[in-house]
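Structures incoming, each one as structure tokens.
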Structure I
Amino acid sequence: MNFFDHRYYLNRELSWLSFNDRVLQEAVDPNNPLLEKLKFLAITSSNLDEFFMIRVSGLKHQVENGIERRDIADMTPEEQLEPISEACQKLVAKQYHYLKQILLSLEKEGLYFISPETASEEQIRWLDDYFEREIFPVVTPMAVDSSHPFPFLASKSLNLALLLEKNEKSQEDTDDDIDVKTAILPVPGVLPRIISLPAAASVGNRRDFVLLEDVLRYFGQRFFLGYDLLESRAFRITRDADLYIDEEDAKDLVVEVERQLKKRQKGEAVRIEFESGASRFLQRFMTQSLNLEKDDLYEIDGPLDATMYFSFCGIKEYDRLRYQPASPHKPWSMIQSGKEHIFDMIRDKDLLVHLPYESFEESVVHFVMSAALDPNVLAIKQTLYRVSSDSPIIMALEKAAQNGKQVTVLMEVKARFDEANNIQMARRLEKAGAHVIYGLVGLKTHSKCTLIIRREADGIRRYVHVATGNYNASTAKLYTDLGVFTCNDLFGSDASAFFNLLSGYSDPPLWDSFIVAPLNMREKCIHFIDREIQFARQGESAHMVAKMNALLDPGIIAKLYEASHAGVKIELIVRGICVLKPGIPSVSENITVRSIVGRFLEHSRVFWFRNGGREELYIGSADWMPRNLNDRVELMVPIQDPDLRERVKQMVITEMTDNQKAHVMQADGTWEKKIAEEGVLNSQDIFQKTAEKRDQKGSMTLRQRLEPYDPVQS
């Protein structure tokens, strides 16, 4: 049987749009508070921006260059663009339909978005003064004619397109010679997009807000004395933002990345969003000026760029419209230890940390800072893919270097949209005395690993941390991830070899515990699946569970189809892209796929194989995608401690039984979300409550701490 048959696969881009639609469904989930619904709608908009900047622009480049290579779903780049456009149009229409519902609900809470046309006289007087003081001095009107060529407009910037004509008082020409002018008013990004009107200007207890572009439009004629404003419509451009780096010929990778970053805002336009109601003349003028096609234009029935609502969702005094606060708690493994020093804890027993329910600061940051201050620590080695701009990890590494430790950091400067920040952080480390490696030619280093070498009474000991998530204190509060701390000798030996591989010319060793992409991860994953196939063919129970962000690799998927055909039960938890189709008779009828979209972004990767009853469980940094397995440095490691392995298994079981935030994929590639009214089980809520309970009690027996994860009990 041909398991590579294109009928068994979905298109990657359309699968991603299905994921973004699942995010959008949270905007109407009745269990989500109102401002959280609005935030999910803003997330959908932000996701779509990046999709156009990277994925759609990439397809357009392929079409322009005459590339007709078909994807796994048998579609050429050109054949993909039309259904992508149709799906995006439907998604945007649904998005703004939901937005109207949310805004109506906000009005019931006393929060109103009004236009200047419906404002009271007192509000207009206040807006008039605000316009003269704050807006008028900042805005520069731009005429567009033979002596004023179409200006360059930055990606994602908001603007007003205007049609003007001389008014009667200044009209010197006859009516037959009326000349319509075009102009652009940039909506200044340095000013608040959502303007809160003073309480005194509002009626009763309500709070009124107005959008900056509406104020600019209302008073816009003041920029064009002697002209009448015939039409004014907001528009927004999205440009190609991918970096095209020639790594082989680049003499200095950092310099080349910085050079390409300067070009990012100047990429070719790939989409224009227009406020609905714009005249055909204005639409045609703008699309032609930007070399765009009709399909690249999106008419928006509402305010452009819903990402502006991110800031609004933090409005004070409306906590009742948000989730209850959820703080990270001290990791259960550390509470259980009873030790005070983190190195004593790790030496006693492997530790597991489950973010964001357990604290990144009290575990990972504490680990690195303790090493920086400990006189017995000799060296720290770490891979960094994305770090926050005020990163406590960077501060700890700086302190370590200043204290004379040997600090080696591989800082990935090609991490998309974090390139500039990573370069800045790397230079800070260099200034402090650390040795920094700026990534590897031809590969992105996406692994998450820290190695600390410490002198102890019985000799040198190596402490290792390996995780599924980045060393980023900001995302550690929003992403679900797993990390393990160990001083297992085999892990330590592999970690040393791993860093030697990154920093020097060392050949790959025979790994004891580490599974490393692009060296042996694909082969190992295929081996694990083949092993389950063998058990199934022998008539034994065969079962595997895999949790990841994306499933896209054709070789892995074909092997999963083969396993399903052989009788292996396969349960997949895939948050985002999944081009595998479950439920196809004789192909994938033993495969189920679910996606959990909730308060926190599911980011951990877990791989659990029954292995004939001798279960093996791994965590890692890599999704099953060609880029992760072929073009990135990734790590996958076994969870060896029996208690930790049981704990991770119970986490996965809980996610498999989630009946509040889980979407289940159907055989045709569509997704269904059914919210249970009885026997409610929200996995993220359970994990949060469990972390709180553990922190409060301080200690539990193994059986007690597993009870909250037991789907039968729940």
Structure II
Amino acid sequence: MAEITLARSSGFCFGVQRAVSLLESELDNTAEKKSIYCIGEIIHNKTFNDSIKQRGVKTIEPDEIDSLPYDAIVFIRTHGVTKQVYERLENKGIAFIDATCPFVKKAHRIVENQPEGTTVIIMGDRNHPEVHGIQSFAKGKVLIFSDCEEMKQRLPAEINTEEQLVLIAQTTYNITEWENCQKFIKYLYTNTRIFDTICSVTDERQKEVLSLSKVNDLVVVVGGKSSSNTAKLYRIAAENCQNALYIETANELSDASPHIFKTAKKIAITAGASTPCSIIQEVLKTMTDITNAELSFAEMLDQSFKTLNTGERVTGVISSVSPAEIHVDLGTKHTGILPYDEITNDSGVDLEQDYHVGDPIDVVCIKFNDVEGTVLLSKKRIDQSKHWLVIQQAAEDGSTINGTVREIIRGGVIVNVQTVKVFVPASQTGIPRDGNLDQLKGQKVGIKIIEINDQRKRAVGSIRNAARSVRKKDTEEFFTTAEVGQRFTGTVRSLTNYGAFVNIGPVDGMVHITELSWGRLKPPSELFAVGDQIEVYIKNINIEKKRISLGYKTEENNPWKIFEDKYKVDDIVDATIVSLMPFGAFAEIIPGVDGLIHNTQIAAKPVGNPASVLKLGDKVTAKITAIDLEKSRVSLSIKALLDGIEGDFSTSPEDTVSDEAAEPVIEETAPVAEEVTAAEESAPIAEEAAPVTEEAVKAPAE
């Protein structure tokens, strides 16, 4: 005597049930003078389609819309239609009833809302009407692949890795194949956004038939031969069970070998989403007659077509949305009530903006009220279960997950990862010990799970570890692409007496003091402040030690080049006294270029001590009397501008200077090689200072 098990998810899914109910209601209410036309078969089941045909429903193709009478009513099936069909119906003013499955509608909206230039990849049957409909809403390029292997072969030739991609699936697509597709595209194309459009009911059916096919001797799959979801159920059963049958009606059981039924001790029956309950009942009755099953038909029927129970998970359709709650059509006599606090913990969610009438929604039944005909639902409990799996996976593989800092509590912060709260101790936030944790509130952060308690559903995370991981990856990528001469706009991180540390993205590099100025060596703090943006370039790279030496001086910022382009002999300039020497005064014309005003050129008569006439910081007006670009020297004269003084003073007896007197002038007009050498000996060179660079790279992370 065989044992028969009927799959819990057999028969109409909520989308098909909704479409059938809409059609039945219209058939009951439509006046005789009006006709109902269905674009294609409402569902892929011959028996059902024959029954509605007898009631006057006519099946048409999209190109027949223009010939319909003005009072026609068009019924759009669960698979949906193309965007162009909707437009033709509206332009012609024909009334229509849209029974498109909410999951298919969701796929339409996803594709339609993608920006221009996005390539849409659809996994599914390119000849299926559902896929045609989804494709029609795309604004640009669309690629359709039947399986992961086809995508692997064709995709690299079709697009490059930099393109913006969107990956979606036909709602009845195989779950295992979909997971393979996601793994492949995540590995090769990092700019891909993935939307899981597979119907949750389809997912449950496929998982259930997989489970049943592994523990039964025979699996009978009932449904239309043109039904995509039923065909997938049969393939799963055939791959995992010794015997599998695919039938449309109970009559086909007689065509099967009697030996199959005699040897089968355990038999499972499942049905596609478009299989009517009456056909399933007929198959069950016939099977009990053939096998003399010990479970009565009434008992099996009671198990299979039961009402909802507390704790049961179900997919419904949103029927109304208000700021405080959502009403859900569950396909039963009870109205589903989904209150705000059973949807989300986030007080900032706008239900009317995020949820829409007609959308599918997964919920769990909490409490029934038969008097009022309602059932209290929860979405949050399902989400928490799903999101905890994400936490478990992150703890197992060490991956980084993203969340939002929602609360600052004693000893740390609470990060919401979807509906799961993760505690991050203060020491793991990346904020210094005496820092203010309040600055993190509301921020989106990456975290790594460092401790988990499955029994109590509690997790501890680290923002600091996640940041380190990101920096390490970014640093490695930087050193694989960095080249000597590469330029950056950097930010000054810190200043020392021998140079400046500049951040150039994921790393810090050092600009040695000798690289900071073309003129006299100055303390870095006189040239820059922490936070300044400066243009630098890579001067040297030590990949092994992960150190970068940066250059700042370039021909573009060479002050002598700027001076040469702007000034010439006999020009009048405003300058600032920056140094007083026994033989004269140095005045800064532009930053980095000083000119010498000799004692004989400070006043109408030679000055014995320049300090008796000038002081540091004085603003003076002088004439350029000589320029030696090769030696980087400029001679200035205030005397040449004094009233009543004319002519060339360079040859006057009082201006004449002996060679011995002139020599110090030459030595003091610009930094000499010996001075630079002394400066280099007194300060570490860039490479020697590199250990500080490594510390500087780490410091910001702490």
Structure III
Amino acid sequence: MLTRREFIGGAVGTVGLVATSQLRSPVAGQPTPGVASIDRKALVIRHNPVLEKLDPLSPLSVGNGEFAFTADITGLQTFPREYEKAMPLCTMSQWGWHTTPLPAGLDPKQLRLTQYETHGRKVGYHTSAEGQAELFNWLRENPHRLNLARIGLLLSKGDLGGSASDISEINQKLDLWTGTLESSYRFDDQPISVRTAVHPVLDMLAVEIRSPLVQNKNLAHGLSVRFGFPYGSPEMSASDWPHPRKHKSRLTKVSNAVRIHRQLDNDEYYVAIEWAGEASFDEEEAHQFLLFPQSTPERLSFVVAFSPRPIGGQLPNAPTTFAASADHWREFWSTGGAIELSDSKDSRAPELERRVVLSQYLTAIQCSGSTPPQETGLTCNSWYGKFHLEMHWWHAAHFALWNRLPLLERSLDWYNSILPSARELARSQGYRGARWPKMVGPEGRDSPSSVGPLLIWQQPHPINYAELCYRSHPNRATLMRYLDIVFESAEFMASYAYFESAKQRYVLGPPVMPAQENHPARETWNPTFELAYWRFGLQVAQHWRERLGMKRSAEWDRIIARLSPLPIGDGVYLAHENCPQTFTQRNYDHPSMLGALGMLPGDDIDRETMRRTLKKVMIDWQWDKTGGWDYPLAAMTAARLGQTKIAVDALLMQTEKNRYLPNGHNWQRANLPCYLPGNGGLLYAIAMMARGWRGAPQKHAPGFPDDGSWNVQAEGFNRSPLSAF
């Protein structure tokens, strides 16, 4: 059996989700006192996505956190054109990136910075493409995440190739309990069934095809499997097919197997394909190969593995992979948190339960990898495949609450890996500590943007993550593991806060771009959410010093004590201190002021002011111009204020940006067809509402209405992080 080390050619790497044993926790899967134990299998499988027709917005994915494969109605990627403009069919990994050659005459170090006045000095930010558009755009688009392969059926009838219109009697189900995609349909009046799954540890796809067409030796009247490999592209499909001369695919054949070495400019990766039974594997054209079964009656099974290193040893076969997938997902669903709403009287309960179940699956396969996820995860590209660090909390913080902390921790070591560049970014701007970038690839370089470099609300996130980890495992090992990212994050925060002697207070900005990104950075200071987060982050960092036996930082204490008060106008919290005194001018994008009591515990919040703020936001905000995480943001604020009906209404608000597709994805717009911060935010909010928070009313499901409309069963949640926040 191939080991992890053999799979990646002897190098230490990160392939797969986590071993199922890592998902175990002393309290995982234990029922909540006074609540009947949930039949978890029944809960999960009643929300198995089932498709009976081609839906370009709802292809189904299988994956393991490091690797994912998105399939059409055939169980593979047979009809990519039908999905290309909706939700492209991609095969993606955490390590699979491509960089196009730098155009001649350009030097990334020569990117000109825009100078911003910052309390008597100039600070440069890479926010303008004027006069340098080619370099600006190259840095934004590179590296970009790569579609590793297209794997689909070649269906033929006579001299004609099969089309999607030739597929009938479709029944496709994603079995969440086993992580297996089961697809059955008819083509040319012949039945075809396909099973698809991803190995829980290896970056490997297993496929089993059953059909009379498999044994047909006439290629013009049968079935074969086509493997295609594109050049890299920053586009949503992560694929460039029209330029075959830009890349290389070197094929090596062995018995019942092939190895393919892929070379794209200075990037490379390796593919291993192994099958059972007699079949041929031949090049159809450049970067296109056909696996054609020749003798196995009505059945073809194969596995396809991907790696950044040469793949040695024999791969696990398809039956072994299907069994491993089933074991893994049974373990996943049987441990950690669970919530059941089936006995509720509110007619919206089944839909909320569906979203919760599917969001657990999607964030597990898309957001639990070794690097922070992009907003579309491993489904397709958004912003060239790069991840947005201010969104990392919304993707993955919920894992701690749902008693699946290892799925959060896997991406946290990446912050240590880019610590040198984060320190250099801070130093280049005249600050101490580490300034975390906004839009980045795995190398950690901040991408130029008119908005991103001016954001700061990603800065306290690593402190927040570290505290979630410590609350779950309050020991010195946790403190030492995250010490550097906590203290370096806090050092930047302390040096960024400017002491305004005239008012004897510390201020944030200008320039600063708040989480509500429609405010001019030069005219913005003291954004409400960021002020609250600054105080929270520095307070937590002080606790870390004390836990390590260190003295509190006198500077941090001064800033905590004298940080500007949260700005209020017309009796409500504003986006920032210089914000117009009404919501009517900028009442769209993210209502970030709500996060000061919701996402955060709100120790410095006046609850009546926040109550008025929430009411005004719910009535006056342009919800069609928001983002998917704004709904759980509002729900968490409402829950903490005791406005439980509003909390549920926010989660289920009927608006375009709160739309959840049949596959569970949170749709936003044509070029952002899935938005995993919405799924992760939903899970965080549900955990709070079901299990409580620090200072929550001592009653069951304190975030849900107690008028008899909701019957909430919850078990297996991690109490420690909930009690912290």
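Every read-out reported here was derived from the displayed coordinates using simple, explicitly stated rules and does not represent laboratory data. Just so it is clear, the model here is predicted, and its values are computed rather than measured. Cβ atoms are built from the backbone, for glycine too; each structure is taken alone.
Hey, FRET efficiency 1/(1 + (r/R0)^6) of positions 424 and 608 (r between Cβ atoms, R0 = 41 Å, to 0.05) derived from one of I, II, III reads 0.55; which structure?
It traces back to I.
Could you figure out which one of I, II, III the value 11 for relative contact order in percent (Cα under 8 Å, 6 or more apart) was computed from?
Comparing all candidates, it corresponds to I.
To test your reading of the models, identify which of I, II, III gives 48, 29, 28 for semi-axes √(5λ) of the Cα gyration tensor in Å when calculated.
I
A value of 6.1 was computed for distance in nm of label points 7 Å out along Cα→Cβ at positions 168 and 552; which of I, II, III is the source structure? If you can, show how the numbers build up before the last one.
Numbers: I: 6.1; II: 5.4; III: 7.6.
Attributed to the structure labelled I.
Using distance in nm of label points 7 Å out along Cα→Cβ at positions 112 and 392 as the calculated read-out, with 4.5 as its value, let me know the right label among I, II, III.
Numbers: I: 4.5; II: 3.8; III: 3.3.
Source structure for this number: I.
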